[in-house]
Structure I
Amino acid sequence: MNRRKIILFSIPALLLLAAAGLGFKMWNKLKQKEKQKAATQQLPSLQLRKLDGSVLNTFGFKNSKELLVLNYFNPDCEHCQSMVQELFREQALLENVNWLMITSASLEKTQHFADSMNLSQLPNVTVLNDTASMFVKTFDAVSVPSFYVYKNGELLRKHSGECSVAYLVQQ
């Protein structure tokens, strides 16, 4: 009888403990999301490597009157490749836009992507490598493609997944 009471008491206690643990985990994730959102409302300063080896700091765009599109991508992503094709079709829309294509892929894979997609022919597009994954950590970007559009250092919009270039550069 004593053993039965222990079991009957233990089961609800364990369920309550598990529920409390899940609740804390959800609350903590929500707090992280809020912190990340606050950190990206203003253009964060990130040092990213250009394909020529030089460093670009996003802080240089903080007071830019032109739109800045941060495009997180993966060279193997078909949607990302499709977006590049659209960039070529919609070049006229990019006249007053700085478009930074950022990836955490290896430098070799990134270079191959840039060469095969002829990205050097797009004057306002810069391909950047982020092997330290600072972009992912700062923006919590997990899907590709992901877009963050800034003007004067202020976040105007963000979008995950494929979308039109016209939507991204509208003001």
Structure II
Amino acid sequence: MDATADSATPPQRGASGGEPHPRPSSWAESTLSEAFYAVLTAIPGLRHAIARRMGLSPSEVDAMEHLMGAAMGPVELSRRLHMTSASATVLVDRLAEAGHVEREPDPSDGRRRVVRPTAQGASAVFEQIGPLVNDLVAAEDVLAPDEREVVMRYLRRVLEVLESHADSPADEPA
């Protein structure tokens, strides 16, 4: 970590939870990248907490997140969740039994079924996400308009970087 790094940003720990692993000398470091990485590593814990409060698995929360954006068929949902269509069908069955989603005919193709959140399911998601969104908006409220624009430029670029790394094939093992 560089000398200007925020001391609240935790260092990367070794497998035993002890001292941090030494980083290669070529490792690029910055305060912003360290802080953003800390945000990324906090997200799985948040997802697990939301899942626990909703009585769902993290995969079911991920499915609800996708379905809140748009109704879709089980096969499309399985692709987005990186799981088999059989696993996605079981997941949708569990969400339907809990009253969070329903299957209905696709309006554009009556032979196909789509999955969409029920009013109860959407309400449960909004109940969990609403306080988080309110707190994020409050965090933004302290920024001046020009600061917001700088943060937006940074976040747009970070999104481009993340998407490019998600789309690029893994390097061959050495």
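By the measure FRET efficiency 1/(1 + (r/R0)^6) of positions 21 and 133 (r between Cβ atoms, R0 = 30 Å, to 0.05), tell me the structure among I, II with the highest figure.
For this comparison of FRET efficiency 1/(1 + (r/R0)^6) of positions 21 and 133 (r between Cβ atoms, R0 = 30 Å, to 0.05), the top structure is I.
Say we calculate relative contact order in percent (Cα under 8 Å, 6 or more apart) for every structure; which of I, II gives the highest result? Before the final figure, lay out each step's value.
Values: I: 28; II: 13.
Checked I, II; max of relative contact order in percent (Cα under 8 Å, 6 or more apart) sits with I.
So if we calculate FRET efficiency 1/(1 + (r/R0)^6) of positions 45 and 149 (r between Cβ atoms, R0 = 30 Å, to 0.05) for every structure here (I, II), which label has the highest result?
Details: I: 0.95; II: 0.50.
Largest calculated value belongs to I.
Among the shown structures I, II, from which was the value -14000 of helix-only ellipticity at 222 nm (-39500 (n - 2.57) for each DSSP H run of 4 or more, over all residues; to 500) calculated? Before the final figure, lay out each step's value.
Values: I: -14000; II: -20000.
Working through the options, I get structure I.
Out of I, II, choose the structure whose coordinates give Rg and Dmax of the Cα atoms in Å, for residues 101-140 alone equal to 15.5, 47 when calculated. Let's see the in-between values first.
Numbers: I: 10.9, 30; II: 15.5, 47.
This figure was derived from II.
With Rg and Dmax of the Cα atoms in Å derived from the coordinates and found to be 21.9, 81, which of I, II does the value describe? Can you show the working numbers first?
Numbers: I: 21.9, 81; II: 20.2, 61.
Attributed to the structure labelled I.
Among the shown structures I, II, from which was the value 15.4 of mean count of other Cβ atoms within 10 Å over residues 61-68 calculated?
Attributed to the structure labelled I.
Of the structures labelled I, II, one was used to calculate mean count of other Cβ atoms within 10 Å over residues 85-92, giving 13.2. Name it. Mind showing how you got there, number by number?
Details: I: 13.2; II: 17.1.
Comparing all candidates, it corresponds to I.
A short reminder: the numbers here are calculations on the coordinates, not readings from a lab. As the structure is a prediction and not an experimental result, all values here were calculated from the model. Cβ atoms are built from the backbone, for glycine too; each structure is taken alone.
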